[in-house]
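Values quoted throughout were computed directly from the atomic coordinates according to the rules given, and no laboratory measurement underlies them. Computed from a predicted model, the values in this text were never measured in an experiment. Cβ atoms are built from the backbone, for glycine too; each structure is taken alone.
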Structure I
Amino acid sequence: MLAACGEPTTDAGTAAQDLTLYTCLSDETVQPVIAAFEDSAPGASVDLFRAPTGELNARVAADVRSGGLRADVFWGCDPLTVQDLVDQGLVGGWTPPEADAIPAQFRTADYVGAHLLYMVAVHRTDVPAPATWADLPAAGRTVAVPDPSVAASALGALGWFAADPGYGLDFYQRLADAGAVQVRTPDEVTTGVAQGLYDLGMTTANSAYAAVDDGSPVAVAWPQPGAVAVYGPVALATASADSAVAQDFISFAVGPEGQQTIGASGSYPTRPGVTGPSVPAGAPVVHPDWTSIAADRDAVLGGYQRVFGG
């Protein structure tokens, strides 16, 4: 059973030490962070609900219908999802002092980025690496793309491509016209390419490099004009505003130890100077304009779904 949110004390009258965390972060990253936090805070316990962003949003909606968000902390995989929760009054209103160490482009007054995802291209080793994103919809090659209604990183990439005058939604139409296949998540893209089901695809850097490390016959490309950087914010539930343990968890996640744990797990930390997975020298990176993407989100997602269905 999930712990009730925002309970200020236990039966013994001491401060409550359990919290419920909702996240789309991979088990490989979130479990080490939880373990490190619980080691650093004796008596603290984290109840976890983890799912892809689409399923996470469905869980939040079900919570709201039944009385309110049942998470104390929400750790998303893109700022659009978390901003939507802020707009609903479900999270926000507090960030820890440690947030000041995170670059301003990865935080707001309501949440702070705790990890980064880079949308890159993964390709079979016997398939030429795409030099640019425009090379993906090439004739004679099967391409896989993740569903932006399921995966937050794919939604961020969709927003960037749709807003860029050199790509727009026409980029996805060209992919579909060339026979591109939509799958649910970036990991499914990576697995499909590794198994030879697809020649190349759009996925996250940590997923692609994990496949390389496992010996799969794949390689990673950072196409021009750049890998799309998508940050994952962590936010305090408004119903748990007085929960010290929830605040402590967020402080830990963006603090030095939490960020080091994230980097050691194979994910990219947001805190400068913390060691994480490598980024190739000179690898190009683009940063979406999240405010603009949020304003056009429904229209862009609708346009995408007219191309790939959904």
Structure II
Amino acid sequence: MANLGYIQVTRQCNQLCRFCSNPPSGLENTLETACGHVDDFVARGYHGVILTGGEPTMVPWLADLVRYARKRDLHVRVITNGQFLGEGTLLADLVAAGLRHVHVSLYSYRPELQDELARHPGSHANIVRTLERIAARDDVTADVNCVINHFNAGELDRNVRFVLERFPFVRHFVWNNLDPRMNRVAENPDTIPKLWELELSLYRAMRLVDESGRTFRVERVPLCYMVDYAHCSTETRKIVKEEERIVHFLDQKGFVRQASGGFVHGKTDACKLCTLDSICAGLDGLGEFFDGAELYPVFVDPLPIIKRVRKEEGAG
């Protein structure tokens, strides 16, 4: 099992994303404390660590943390909004410290929508510069992450086309359905998508990525909305492989450990009829933010999905 731990490096951020799950709070880690979290992951036999925020590239000692994690033989990734890696020496410094992979968040191929959702003029242009700089190197790779929300739910496939055409070096995509329970979403409920809004464009996006020979993962989307690609659900994979995830938060949540059962969310009576119920995480925010009537049972044999997930795990 390739368990990955998360360290929330800082709650500072230069963007004001309308659906941010961890907005600026004035909290920031110290290098000493963050290195202690790395030691914790090593002691637990974890495979790697993901550094997140806020915006982790705003922390001046980020390269030192990367270097320490690599010395402890952890694979290191950084989740970033891509606003700072396209200029100066920061990317080169992080790579020199041992960083080999970056998750870049891109909400829309349209500059005006990206900038509006991030509430940061120039956000799209900065992301493009970051991806261009990564493309010019052969010692670091990048995924593209996208938060699914009401405003981009119908154009996820067009986002993929933009990335495939402009940045063919990108080999992996991640779609995170918006977390309706978190912070800024309460201030901006218009960002919460309906499942029917994302269904068709997500399917097209997944098919585009699959047919291109690349890979992807989807989070917070119930399997009835991605039956053909159920093996690519992050929660389903963790349920099947019995993986866990630990996050060291900076706020009152503190230390959070999710075992495989902790990835299961709300379900309806329809889910009880579904043959994929045992490997589906359901839907977070069901009944409060999402209509249970949008969930429906499917009658697909779960064994091929389980076997495929386990086979891919065995293949590394």
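For FRET efficiency 1/(1 + (r/R0)^6) of positions 208 and 256 (r between Cβ atoms, R0 = 35 Å, to 0.05), the calculated result is 0.55, so let me know which of I, II that is. Please report the intermediate quantities before stating the final value.
Working: I: 0.80; II: 0.55.
Only one of I, II returns 0.55 for FRET efficiency 1/(1 + (r/R0)^6) of positions 208 and 256 (r between Cβ atoms, R0 = 35 Å, to 0.05), namely II.
Supply the structure label, taken from I, II, corresponding to relative contact order in percent (Cα under 8 Å, 6 or more apart) with the calculated value 16. Write out the running numbers ahead of the final one.
Details: I: 26; II: 16.
The read-out was computed on structure II.
Which of I, II yields 2.8 for mean projected area of the Cα convex hull in nm², for residues 176-215 alone, as computed? Mind dumping the intermediate values first?
On the way: I: 2.8; II: 3.4.
Derived from the structure labelled I.
With percent of Cα pairs over 37 Å apart coming out at 15, pick the structure among I, II it was computed from. Don't skip to the end; give the middle numbers.
Working: I: 15; II: 11.
The structure behind it is I.
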